[in-house]
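The data blocks that follow each hold one structure.
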Structure P
Amino acid sequence: MLNFKNCTLIKLDKTFGLTQIEEVQALQTWLNGEADLSDLERDVLIMLQQNLRFNVDNWNESELTRHFIGPVFTLVNYSSRNFNLFAERLLTGVVDGVEMGGKPDGMIASGYREPEKPYFCFQEYKREKDPDGDPSAQSLAAMLVAQELNDSRHPVYGCYVRGRDWFFMLLQGRAYGISEGYMATRDDIFDIFRILRVLKRMIVELSSKFVVPPSGGVTPPEGGTTN
């Protein structure tokens with residue numbers, strides 16, 4: 001099995017015929033989407049940002065996740081009966097005959113108690129100094145498996161974090177794009193939150209089209225199809 005942790009962008013590009021594209025329209029649409037920010041959310045983000053500025057050069061991955069990334073995702077709130085935010089759950093699949101697997105630091109998938117169809121957003125969290133492995137490749141590897149599990153019906157969105165910098169990704173077919181970094185210690189933190197809020201809206205829209213039973217299969221809404 002090809003473990004996500006051992007992946008590099010070069011290895012993924014050569015193995016699966018992937019191409020990184022500078023301007024991916026679907027990625028830009030996501031990044032430029034609009035979302036409201038309440039006064040309370042702004043105050044919480046500023047508080048989290050102050051803590052990040054003070055600690056980011058010294059936090060390890062667990063501390064970065066617990067004290068900053070986790071609270072940001074909690075503020076967006078991806079929890080519902082139809083989809084949820086899961087952490088370090090085993091994800092495996094076969095892509096072009098290659099068995100792949102690992103435990104992404106975070107993923108948004110259909111399902112309530114356990115992930116079923118992992119169709120959106122994978123994150124790899126890395127400390128600021130001396131990160132272990134290539135977070136962009138690890139995220140992209142998980143996105144490839146997600147794409148396969150969803151029969152390539154829609155783009156797969158991802159994100160990786162390296163200390164204060166957030167990078168957003170999109171995989172569509174065998175092409176992918178990676179955004180410029182958004183620095184959470186600056187005003188970019190409000191853009192990061194907005195982008196995550198737009199992602200939630202897209203997930204809600206997608207989940208409304210499919211009813212996901214406990215077995216993990218996708219059943220079309222009454223009178224609809226799965227196409």
Structure Q
Amino acid sequence: MKENILSFKNKKLSFFVLVLVLFNFCDAQNDKGNWIMYFGTNKISEKLSIHSEAQYRNHTISPTNTEQLLLRTGLNYHFKPNAFATLGYAHIGNYLFESDRKSPETEEHRIWQQFITTNNLGRVKFEHRYRLEERFIEKEFKTRFRYRLMLFIPLNKEKIETGALYLGVYDELFINNTTLFFDRNRLYGGLGYQYAKNIHFQMGLLRQETQSQAKTFLQFGIIFNTDLTNINLN
């Protein structure tokens with residue numbers, strides 16, 4: 001028992017050391033930004049749930065220079081515990097660096113569909129996400145396909161459950177339906193902590209490569225899942 005306690009304390013210490021390393025790394029870069037994110041899956045029946053999401057993206061590490069405000073929602077249909085599909089809508093406001101405008105310079109309305117499936121190999125959980133987007137950007141229309149492979153690796157427990165500290169790693173490729181085939185690639189690595197059955201905290205670094213720019217983002221995220229079927233309206 002004592003060894004387990006010491007091991008967990010060492011992992012927590014490693015977590016805080018990594019936090020400092022991430023901050024120092026980002027501070028040393030010229031191409032840095034910040035994303036603050038919320039994700040939720042809100043169960044409304046055995047087969048249906050509502051996706052809710054908000055992302056506050058900044059040009060700089062400090063959350064004081066807005067780059068994008070992304071709001072996304074959708075309806076999930078769960079085929080089985082490890083597979084579901086989503087149809088949704090998103091609104092994205094885009095801001096220029098150090099803009100004086102209170103409203104976005106450009107706005108995007110987006111219809112999106114996705115399919116997510118998961119599988120386990122030992123302690124490692126694999127998540128495959130396939131997403132199609134129909135993008136209405138001012139007077140332009142674009143279609144984009146995305147594929148993301150993500151790995152979840154528990155560090156202090158056999159599986160990801162309450163009290164688990166885990167490593168999350170993913171790579172996501174974005175593909176256009178135009179002659180500019182490659183849109184962007186995102187590579188992410190970070191730590192997550194399951195605080196409660198329905199609450200996760202995550203922090204990490206994302207490196208985004210586009211055709212014209214490469215940039216690193218420090219990310220903070222919270223996942224808050226709710227079961228609305230348990231609400232008693234009486």
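Every number here is computed from the coordinates shown, using simple stated rules; none is lab data. Note that the structure is a prediction, hence the values are computed from the model and not measured. Cβ atoms are built from the backbone, for glycine too; each structure is taken alone.
When FRET efficiency 1/(1 + (r/R0)^6) of positions 44 and 148 (r between Cβ atoms, R0 = 30 Å, to 0.05) is calculated, the result is 0.25; to which of the structures P, Q does this value belong?
Values: P: 0.25; Q: 0.75.
Only one of P, Q returns 0.25 for FRET efficiency 1/(1 + (r/R0)^6) of positions 44 and 148 (r between Cβ atoms, R0 = 30 Å, to 0.05), namely P.
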Computing Cα Rg over 2.2 N^0.38 Å for each of P, Q, which one ends up highest?
Q
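Between P, Q, which one scores greatest on relative contact order in percent (Cα under 8 Å, 6 or more apart)?
Evaluating relative contact order in percent (Cα under 8 Å, 6 or more apart) on every structure, the highest lands on P.
Have a look at P, Q and say which one yields 0.40 for FRET efficiency 1/(1 + (r/R0)^6) of positions 36 and 100 (r between Cβ atoms, R0 = 35 Å, to 0.05), as calculated. Could the numbers behind the result be given before it?
Values: P: 0.40; Q: 0.95.
Checking each candidate, the match is P.
Computing distance in nm of label points 7 Å out along Cα→Cβ at positions 68 and 92 gives 0.4 for which of P, Q? Could the numbers behind the result be given before it?
On the way: P: 3.5; Q: 0.4.
Answer for the origin of the read-out: Q.
From which structure (P, Q) was helix-only ellipticity at 222 nm (-39500 (n - 2.57) for each DSSP H run of 4 or more, over all residues; to 500) calculated, if the value obtained is -10500?
Values: P: -10500; Q: -4000.
Going through each structure in turn, the value belongs to P.
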